[in-house]
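Some structures to go through are shown next.
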Structure I
């Protein structure tokens, strides 16, 4: 097919064989199914007992594989793709993000403190926590 690419899904980073094409990556259906649990069936993209209909199968499936951008759109998840370096990141579905925001629940994470030691949000369980985020852009 192509070259090794990194696929990030649900905090898992896996290597798959992919072909860079335009602004996306094409991944073999078997690799995508193995790494994400989503398989392409006549009913659409399916994982366990859930199937999502695929309205434009030609945009999703090519001779070289499944288009990662079209895959994300079909399952309702944002995707960031950098085909030149072979990286694709599947974001959380907007409904999941909204549910977390409504519940005012931060996802678990670990970041280094100023001395480089890992600090997890869970380290402060049972105590009030204030999260402040900013960006320079």
Structure II
């Protein structure tokens, strides 16, 4: 455990979890007050300070790879549509815990896409884990 506590990735991961946990709670609270479209717009406005700091730190240079720029932009579009769907789900007055847990199972899609496009393979334990996640969706949704 002491080794993990010294790793940068661990602390970045903890910061991510804390920020995303707060983000999900604020998403639910805000979605009860304004429509999903407004939430998505204001969420995007809220990211601008972070973007500006990063651009200044990188001297307004995003990268040279056209493919990388395209993929990053496409990622942003998917994140925007996904965020819009999440805000709409929260606005339905559904159970916040269930909505958040079900949408947090998105890595199942990532795994499936990695198997299809990147030719990655799962071992038995990982396959069982995916099965458990699928069962969790059913259990959480009932």
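Each of I, II could give helix-only ellipticity at 222 nm (-39500 (n - 2.57) for each DSSP H run of 4 or more, over all residues; to 500), but the derived value -5500 comes from I.
Quick one: distance in nm of label points 7 Å out along Cα→Cβ at positions 56 and 88 came out at 3.7 when computed from one of I, II, so which one is it? Of the options listed, only II reproduces it. In terms of Rg/Rh (Cα atoms, Kirkwood Rh), the structure with the greatest value among I, II is I. 26 is what came out when relative contact order in percent (Cα under 8 Å, 6 or more apart) was calculated for one structure; which of I, II is it? Label of the originating structure: II.
When volume of the Cα convex hull per residue in Å³, for residues 8-71 alone is calculated, the result is 125; to which of the structures I, II does this value belong?
On the way: I: 91; II: 125.
Structure II accounts for this read-out.
Only the coordinates and a few stated rules stand behind these numbers; no lab work does. Since we're looking at a predicted model, the values are computed, not measured. Cβ atoms are built from the backbone, for glycine too; each structure is taken alone.
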